[in-house]
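I've put the structures underneath this note.
Each reported figure results from applying straightforward, stated rules to the coordinates on display, with no laboratory input. Since this is a predicted model, take the numbers as computed values, not measurements.
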Structure P
Amino acid sequence: MRNIRGLLLALALIAAGCRPPVAAPTPTIDARGAGADAVVVAYQLILQHSVDPTDPAAIAAAGVKGLRSALLESGVTPPDITAPAFGADAGQDAVMLRETIQAALDRYSSKLSPRQADDAAISAMAESVGDCHTTYFTPRQFQQQLAWIQGSVEFGGIGAVLRKVKPGDPLVIWRVFDGSPAERAGLRGGDVIQAVDGQDVSSLSIQTVVDLIRGPAGQPVRLTIRPVGQKEVRTVTIVRAEIQPPSVEYRLLPNRVGYVQLSSFPENAADQFRRALDALDREGARAWIIDVRDNGGGVLDAVTRVLSMFLPRDILLFYLYDASGKRTDYRADGSQRPHIPPVVVLTNDGTGSGGEIFAAALQENGIARVVGTRTAGCVGTGQLFSLPGGAGLQVGVARLLTGKGRVLNQLGVAPDVTVDMSVQDLVAGRDPQLARAVQLLETGA
């Protein structure tokens, strides 16, 4: 799956992996026919629904290339696959693609399963589109994606978020969820994870480490940790639990600065966000910091409802163009709060899609200043489709512009105040971006 996070990677330990942003209502459709073939259905969906023009022959050729790569990874060197001469007839190309995959399965049945072949071919076809909202989900990932959109994600894990600035850097705990097994075990931001169940993880990717740490609730996992600010390591055994990652967390910082972390935009995000602001108001917050770092997006209706709390009724928040040129406007719904204090929004290169729309709308309407680093530049709308066999495909179906007509896709949102995050900051448990946001609210500069 495509990773929109650039060099700064973040992933919850209870999550399934990197999620591409979804910035649209995401209905699913039934797979086409009881005996339909997943590869052929995916091929048709990409051609029929992509907002950008696609080359049928190039998409089919990418599927064969993905199949070849899967065979190479399984030890077949070189794979004996003859790539068909794909042409302008999409129907014929689909038939030849399916025949090529079947021939490979017949020849290499001991090396590659039908499921693996489908995964490889469809992933490669989706990747070849070159749109960050077009991606393939295995059956397990598809169910997790649907749960995430509904705000009902639960996994067995420890309840922490990891970050790594770039490959080869230490794997650092960035955040620990309140009440989680990680918190009860004394883990905190800045702790470096060196091993999982005795296996050195210093050279592994975040996703690989997540897979090692994640597991059935009630089962233990042993972590070797170098605590923040210390040279000596310690080993801690943590019993995994079913954890639902929060979409919204909040607290009151010193000097009555309210802090809200908005991690995503599932369907229930607006209600959670409103309750957080209400609570901060009761506690006497005189300013708000809204943290959308590593917020990969969500459904557009949720983004609209959250933005409507800041802007007057009928203000144009953003608008879409689909492949036919049809325009759809999204306007504030009239639920603006009676008092908006000074606001700063925190962003980084993991802020994608809905997170970028949110930051851009508040920035261009003069509601908030943005602090951090440029966002991911992955802004559009994706629609989810079910595939035969339980897998799923997300296809980028529309382009999105801000209310002022700015294009964010491939450009991102530039902060008003740029503040980087280094690996030294992570290991020390420092957050210079948050510190700068607080300073900006206190001094105005």
Structure Q
Amino acid sequence: MSKIIRENDLPSAQILLVDDQADHAEVMGEALRRLGHVCTIVHSLKEAEDELAHGQFDLVVTDLVMDADEDGLLVLDKAIATQKNAETILVTAHGDVPTCKTAIKRGAYDFIEKPLDLDVFRTLCSHALRQVMLSTENLDLKEKLSPHAGFEGIIGSSESIARVIEMIKRVAPSDISVLITGESGTGKELVAQAIHRHSLRDKKQFVPLNCAGLSESILEDELFGHVRGAFTGADKPREGRFEYADGGTLFLDEVGDMPLVMQAKLLRVLESGEVIRLGANAVKHVNVRLVSATNADLNHKTSEKSFREDLYFRIKGVEIRLPALRERPEDIPLIATHYAKLYSQQIGRTPPNFSPQVISALVNFDWPGNVRQLINVVQNMVVISRGDVIEMPDVPLEIHASDHVAQYQTPQKGLSLDQMEKHAIRDALKETSGNREKAAEMLGIGERTLYRKLKEYGLK
């Protein structure tokens, strides 16, 4: 919605009116323009589909019956598919009320019967637009309430994560295929889900499939489905992931592990949009956006002929590379703090803080399992610890074993706890380029506490 605010505090909205009766459409348009809204009027299903494909609207008002009995339902389906946060109202004759009730189950906001009472019509449209406004505000609020969870649960304030989030926002509204690369545990499926939720397909299915370890026959059945009797044990038909994801997003994790024969079959579906179930002759047309992920070097695999080059270029419309956790150590305290709070709530305890030594240990560990490993370690520490602060004895052995942590386990003779704390604070300030807020978060203490200790230790 635009930011033009009127006396009733409802912003000026973009409204699409669809009615094959021009006079009736103009009456509705004039009623809504008087409230300050911008109305686009069309008179056919084809014109409506064109507007919905190329424009953005807050509300769609469509006649149920135009050239065909279900034209209004087709407008509704197109609006749901293309308009991320819009509502739809159906205008109908009395005899079509049962159809409109069905439409509400399919996603319509409401319906109104002819002849229109314009006061009732304006009120209904205002209620629908208020719902749109509230939904938009709620989405904005979720991001503002969790500044370091940043975007769809992707936690971090580092430049590398900021670039990933920016790329997600850029590619999500399009239908371009996306290849997410990175080591295991970096959060590739989380990024795929974020792309789907911020796309125009978000009201349809997000369908994941991990290709790792699946044989050719199992993978073919998972992707394309089968008819009854296609093979031994196929006692009933089953739709595959492509059919189930129709209109939505299919996420193929570890796509680099797909057998070569299946790569050829996947390429054919991506090029034609046609799926044939195992044991069938009938072709089914699907409209699916593909998001893939891999921890393998597909460029190297293509040179080895273990991955088809034509498929590689097909799935790599845009590549999003996720950095390893060791490449963004400044995000480790934020992730640890977030999940410590989450798991503490799950077990009904007050979220603990982290001692400076623990924070330094976590930041300096290499994290071969990346974010997934850090989450498991934090959960372990929350369960094991009993005090208000997680201390080094609560840290799992693999972290203790790190060469980077040895200095905290065997400090130089004569080094006091105060001196260790002073070193930890100095290191945190160095890591954050002197940013006290980030340093305090890294150390697991309040900013006021950090300020007091800076004065106490004479640090600047």
Structure R
Amino acid sequence: MTAADRLPVSFEGEGAGCDALTWAQRDVWDIMRRTGRTMNIGGTAALPPGFTLDAVANLVRGAMSRHPSLRTRLRFDLDGTPRQVVSASGDVVVEIVDMAAGDDPDVVVEALRVRYQTTPFDPATEWPARFGVLRREGGLTHLVAMYYHVVIDGYGLDALMRDLGTLDLHTGRSDRPVTGLQALAQARLERTPAMRRQSEKSLRYWGGLLRTIPARRLGPAGDPVEKPQPPIWELRCTSLALHRATAMVSARTGVESGPVLLAAAAVALARVTGVGPSVLQVLVSNRFRPGFAESVTNARQLGLAVIDVAGATFDEVVTRAWRASMTAYVHGYYDTVAHADLIRRITAERGEEVDISFYLNDRRTRTRDRADDEAVTADDVRAALPLTTMDWGVREDTYDGTFYLHLEDVPDVVSFALFADTHRIPPQTMRAYAREFEAVLVAAALDPD
């Protein structure tokens, strides 16, 4: 394949200005600075036959013009503190990649996506959006879009996709107004007394847990002799049995699948590590807050869920997980800088660092609680067990935490990716955890006690 052309697209829109980073923006900025990861988010889409470059230009122009987050770059104060700057206009380039006759479009589009995802943005000079299209014999086949995670999160990306569905591709315009809180307005909101009280309430919740939970999440077995390089390994799993078992437990308890899977994650973690209670940081979308639902911005932060699984049936753990997750979500909106200061103070008070480097990220948006056409039976769960797949994925030098469980947005199965630091959690323990995660829910589906 060869990059044959570049399509410049000009844009202009409302909402220009400069302000501090929002709490969520600062959170992602700090993670990227600490780990060196790009954290770029986006994806690919197959284009229908006859899709033209004019339509691509109008789509990109509409996105950039309508949403200030996509016109945001960073400016740095003398002490290095970043600020967000929204421009009123500019130009972005769409890369056009020509495929040779023998190229596999799926391979080429994936290579382009990976290049966009793994190449860091220059936040001071580069627009936080990259676009590319694949062309074969004059016809466009795929679109690739990638975004700088500081300015948009997964739910913001979903909101962007919904908004782009309203565009007239002949004009790049929509007859619908842009809704949702914009990042500059969000930054101003976070300085109000009401939001300061929200942050203080959240930090009191975090402080209460951090002062009382066990400091260590791993026992002696969590310090393997071998030190693989690179240290971060990904284990990818797909389980129809886990999907069916989750549906059975959810129907029986009346609790959505999210807390059911969180309960299984907590039980499996306690069994594999031998440490209780289970402590997991959960990703909080904050889209339930007023004005955030349709914001094409970054509003994600972290909540802390502490779940005691000892001496309880699984259904009781589901109830505990539901309560823990709801409390974590309520307290998942706070001043990021004050949060970091709190952790430093508590570390000094306790004389040791409290390990909260275990995470669960439920990425499911379209498939989270889609109803099955038919009721699932115990025989359905048993029949699906041989279909479970497990394989090793990427290996990286750094990641956000010691243990990171991602639930993927894949229909009709539970698909998850487990990233772990093999210097603390060896590969065999990762596999044991994945098996236990499935086994816990299957057992609970087949035997409520």
Among the shown structures P, Q, R, from which was the value 41, 21, 14 of semi-axes √(5λ) of the Cα gyration tensor in Å, for residues 209-384 alone calculated?
Q
Looking at structures P, Q, R, which one was helix-only ellipticity at 222 nm (-39500 (n - 2.57) for each DSSP H run of 4 or more, over all residues; to 500) calculated from, given that it came out as -12000?
R
